[in-house]
1. Quick check: 27 is what I get for relative contact order in percent (Cα under 8 Å, 6 or more apart), calculated from one of I, II. Which structure matches?
2. Quick one: helix-only ellipticity at 222 nm (-39500 (n - 2.57) for each DSSP H run of 4 or more, over all residues; to 500) came out at -15500 when computed from one of I, II, so which one is it?
3. Of the structures labelled I, II, one was used to calculate Cα Rg over 2.2 N^0.38 Å, giving 1.00. Name it.
4. When mean count of other Cβ atoms within 10 Å over residues 45-52 is compared over structures I, II, which one is greatest?
5. If Cα extents along the principal axes in Å, for residues 117-188 alone computes to 44, 30, 24, which of I, II did it come from?
Structure I
């Protein structure tokens, strides 16, 4: 069933866990995520990257995900991820997004604040403060960028009131080139200064214990991308020759969804 972004975050807070947000590139990845969610009776967020949305057919894909989210038995929300263009944000809500990440993290603080304030008229938003490095779709992880300033986080929360705030505490998108060293005092300070739910991106390369600790300090949303793609591509590579005989596309699609469901299920179990 389609759920509000803020409702999923509130439910995570009530049960002392976090909601899993999983990047979906096609219906097979989405079906795998939703299968894992239904098996555990847990709400989820289906993420769509900006690159997917602005590509040919991207609007139809987001609309299809919204319809799929509404048809399942667990709460689900479709979120467009990492967008700084107000026209794209508005269009995403028009075609079915339940939330958008208005990403002004590469802008000066005042411009980031203005972006979130301007985008808020369209629907529920996630904002980001501090640079979370790495490419969301190539996943070439690099050293972490500027970290979230607790004072700026408090001001953005007060003046823009996003539904969620993504923090940069040493996390990166994609795989980590060296062992991650997250800034726990910074996360604690941000959580203490704001009443806005916090989100953690770049969870694919983090040890489970780090993710659980982040949740214990107030993170209510955890994004997963790279591990899903790796599982999807691994099963595609492993089964492609076999299913080519007879052009067994549906069999391949089923295996792809199952591989994604396994990863998504493990993440949901970890998030409590």
Structure II
């Protein structure tokens, strides 16, 4: 295997994004750049300089159609999801390049994962604030168990963190992570997208900050990202303010770092 650098990895991610976008446009599927990818497009016209992944969001109906029907002339690409890969480890989709291998620093790894982009579903949110809190609380509970099962114990951790993680791993040892993924997906699908006035990505990421006006996820504009144009929410300003606040101000230098730890390889 040949180890790939960050620039090589980004080139592969962009090619995946182009293929994904082309397919969605040809099949009338709604998608948007999301999270740090959208922030990078707005603020930098490309990747945030210290970022290393691509995030997409899709209304649940389009998301499900994509999973069921995606096909590409690029035979290296495959859609990875708990619905088609029983050992897959996330409650959202990745499009992966199977000519590559991505090794992440997790205690549980999906061994067929290559360089990829992430695709997150947008679900409807309950009208009642109490019901929203209950649903988000349940999902957070299951996600925290997942985090304990995923995390590796490192020499960089202090004694107390090592002790807490070790006790958590013992406590949750007999809980199958696949059941946790199913619970998260089932809860997130509880309200149909478009049924109520609010929606957001419930399966991952920012919790209550994710919940916003559903109309944000129904209209798109084109926005530049790494010299090509892709869909962004028409009201991307409200979306980004909800998640990040004053998103045009750069964070302090000490926070300008990737939160991922991995190595990428090209199969030879």
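Read the figures in this text as sums done on the coordinates, not as results from a lab. Predicted model only: the values in this text are computed from it and were never measured. Cβ atoms are built from the backbone, for glycine too; each structure is taken alone.
1. It traces back to II.
2. I
3. Going through each structure in turn, the value belongs to II.
4. Result for mean count of other Cβ atoms within 10 Å over residues 45-52 over I, II: largest is I.
5. II
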